[in-house]
Structure I
Amino acid sequence: MTDVKKVLAVVSPHVGGRAAGSALATAFPGEAEVTVVERTDEDPAALRAAHVIVTGLGPVTAQHIAVAPELELIQCASHGFDYVDLDAARARNVPVCNIGSSGAEKQNVAEQTFALMLALAKQLVPAHTALVDADWALPRLQRSITELSGKTLGIVGLGHIGEEVARRALAFDMSILYAGPEPVAAETEARLGARHVELDELLRTSDYVTLHAPLTEATRHLLDADRLAMMKPTAFVINTARGALIDQDALADALENGVLAGAGIDVFDPEPPTAALRLLKAPNVVLSPHVAGVTRETLVRIAVAAVQNAADFLAGRAPRDIVS
C-alpha cells in the first residue's frame with residue numbers, strides 16, 4: 001500500500017458531498033490525494049484506487065466495492081446509509097460510517113418536521129391556495145384548523161434527531177410517546193417527558209406520528225396499510241427520514257379514503273418521485289423535496305463531520321459512527 005491515501009469523494013446528488021470533497025482536498029494536501037466525482041461510474045480509475053470513499057447520497061454498490069481492492073472505509077456524509085451496499089462492505093470487512101453522533105442535520109430536520117406539522121394543523125396550503133383564488137375560505141377552513149397544544153406526538157426513533165423533535169414538542173405543550181428497539185436512558189426520558197411504547201400502541205394513540213428511523217430491511221414499509229389503519233382518523237403522519245419507511249400507495253389510499261387526516265412528506269421512494277406518484281394529488285398533504293437536512297448551515301456541518309471522521313481514519317484513529 002502506498003503512503004499517499006487516495007480519497008474518492010462522490011458528491012452527487014447531495015450538495016454536502018461536494019463540500020466534503022472540497023474540504024478533504026484542502027485539509028490533507030500532503031496526506032491524501034482527493035478525487036471529486038459526480039458519480040461512482042464517472043471515474044473508474046479513481047474508484048479502483050480509492051482507499052476511502054466519502055459519499056453524499058451517491059450510491060456505493062457491490063460492484064463499486066468489488067473493483068476497489070484498496071478500499072478501507074466508506075464515509076457517508078449523511079445520517080442515512082441505505083445507499084451503500086452494507087452486505088458487500090461487510091463481506092470485505094470495510095467499515096461504513098455515517099455522521100450520526102455529530103448531530104449535523106438534527107436542528108433543521110426537527111424544524112422541518114414542525115414546519116410540516118404546523119402547515120397541516122393550520123391548513124396553510126389550502127388557505128394560501130384559496131386566498132390566491134379569491135376564495136375567502138375562513139368559514140370552511142375554521143372547521144379543520146387544529147392546535148398542537150395538548151396533542152400527543154409519537155416519535156418513531158428517539159435518536160439525535162428524534163430528541164431534537166421532542167425538545168421542540170415540549171415548547172408546544174405536547175405529550176410525547178416514542179417507539180424504538182430499546183428504551184433510551186431514564187434521564188433522557190425524564191428530561192423530555194417521553195414514554196417508551198410499542199409501535200402499535202404509539203400509532204393507535206398519537207395525534208401526530210413522525211418518523212426518524214433508519215431505512216433497513218426491517219424498517220422498509222414500516223408503515224404499511226395495516227399499520228396506517230391503526231391510526232386515528234384525525235391523525236397526521238410526518239416523514240422526514242426515508243421515503244421507503246412508508247408504503248406510499250397505502251398512504252395515498254389512507255388519505256383518499258379518510259383513514260388519516262393528512263400527511264407531511266419530505267422524502268420519497270424513488271427520488272425524485274415520478275409524475276405517477278399518487279401522493280402528489282392526494283388530499284391534505286404537504287410535500288417538500290427532501291430539504292429537511294439541507295440549509296447553508298447544515299451543509300457546512302455535514303461536510304465538517306464527514307471530513308473529520310475520514311481525517312481521523314487517515315491519521316490512524318478509529319472512526320466514529322460505524323453503522324456496518
Structure II
Amino acid sequence: MRRRSLAILSTAAVAALALAGCSSDQSGDPEADGTEAPASLCDAAAPEGDAVSSIEVTGEVGEEAEATFEAPLEMAEIERTVIVEGEGDPLEAGDYISYGATVYDGESGEKMGSEGYDEASSLPAAVTADNIFGQALGCATPGTRVAFTFPGQTAEDGTAYPSQVYVLDFFESVPTQATGEPQDLPDGFPALETADDGTPTVTVPDGFETPETTELADSMVGDGDEVQDGDTVFVQYLGVKASDGSEFDSSWSRGAPTSFPTSGVIEGFTKALVGQKVGSQVVAVIPPSEGYGASDGHELQDETLIFVVDILGTMRTPEGTAAQ
C-alpha cells in the first residue's frame with residue numbers, strides 16, 4: 001500500500017512528545033518539563049541498539065528504501081543507525097531540511113508508505129535537539145540515510161501509535177527566505193527592501209492608489225515546484241496596511257516560517273500563491289473585496305492589504321483527502 005501524507009512523520013512527532021513526556025504547549029523549551037536539552041544535535045542523536053542493527057536496508061539515497069527485519073521487531077526505545085554517510089555542512093539546531101522517508105510497521109514488517117520522493121510530496125521540516133528529526137539525524141550532513149526504530153506509544157489524548165521502523169534520507173538544508181532571481185517591481189507598487197536575513201520592509205508611496213482586484217508582482221522568481229490550487233505551502237510572509245504601512249502580521253516577527261493550505265486563506269492571498277514556483281517572492285496588493293471585506297467587525301475589513309510572501313515549499317494534498 002502506498003500513501004503520500006504528512007501523517008507519516010507527523011504522527012511520529014506526536015508520539016515522540018508522549019515518549020519524552022514533553023509539555024503540551026510544545027514550546028521547545030526542555031527545561032519547562034524538567035528535562036535537560038542535549039548540548040548539540042550531535043548529542044541529540046539516538047543511540048544504536050540491537051533492534052535497529054538487525055534491520056537490513058537496500059536501495060539508493062533519494063529513492064524509496066527497502067527494509068527487511070524479523071517481525072515483530074522488539075524495540076524498547078528510539079534507536080538509530082547510519083546507513084549512508086553524507087557530506088557537506090553538518091546540520092545545526094533550527095535548520096530546515098528536505099527529506100524522504102519510508103515507513104514500516106514494526107509489528108508486521110509491512111511497508112506503510114513513504115513521502116518526500118515524489119514531486120511536492122512533503123514540506124521542509126525543522127530539526128531541533130528535542131524533535132524526532134534531531135534524534136534520527138543528529139548533526140548529519142546532506143546525503144545521509146539513517147534507519148531508526150520508534151516503539152509503540154499512547155499519546156496523552158489516548159491515541160495509540162504502533163511501533164514503526166523508518167528509513168530517512170536527508171537531502172539538503174532548506175533556506176528560510178526566497179532565493180529566486182531578483183526582479184524589478186512595477187511602477188506604482190510599494191517599495192521593498194530586504195535585510196540580509198531575508199526580513200522584508202515595505203514602504204507605501206505617497207498617493208498610493210489601491211486596486212479594485214488583487215495585483216501581483218514578482219520580486220524574485222524561483223525555479224522550484226509550482227504551487228497548485230489546494231496545495232499546502234511553506235512560507236515566510238509580511239503583511240502591512242496600505243493605509244499607513246503598519247505591520248499587522250508577520251512570520252518574520254514570530255521567528256519561523258509557517259505552513260497552511262492555499263484554500264485556507266483570503267482570496268487575494270490564494271492568488272499570490274497558486275501558479276508561483278518555490279523560491280519566489282511575491283508582492284500582493286489585496287483590496288477589501290478579496291481580503292476581509294466580507295468579515296463584519298474584522299479590524300482589517302476596510303483595509304487594502306500588502307503582503308510580501310516568500311514561497312519556500314509546497315505539498316500536494318494526498319489522494320483521497322481534502323485540504324483543511
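In this comparison of I, II, the computed figure 14.4 for mean count of other Cβ atoms within 10 Å over residues 55-62 is attributed to II.
Matching task: -3000 is the computed value of helix-only ellipticity at 222 nm (-39500 (n - 2.57) for each DSSP H run of 4 or more, over all residues; to 500). Pick the structure from I, II.
Values: I: -10500; II: -3000.
This figure was derived from II.
Here the criterion is mean count of other Cβ atoms within 10 Å over residues 143-150, and among I, II the highest value is seen for II.
Coordinate-derived values only; no laboratory data. Bear in mind that the values here come from a model prediction, so they are computed numbers and not experimental data. Cβ atoms are built from the backbone, for glycine too; each structure is taken alone.
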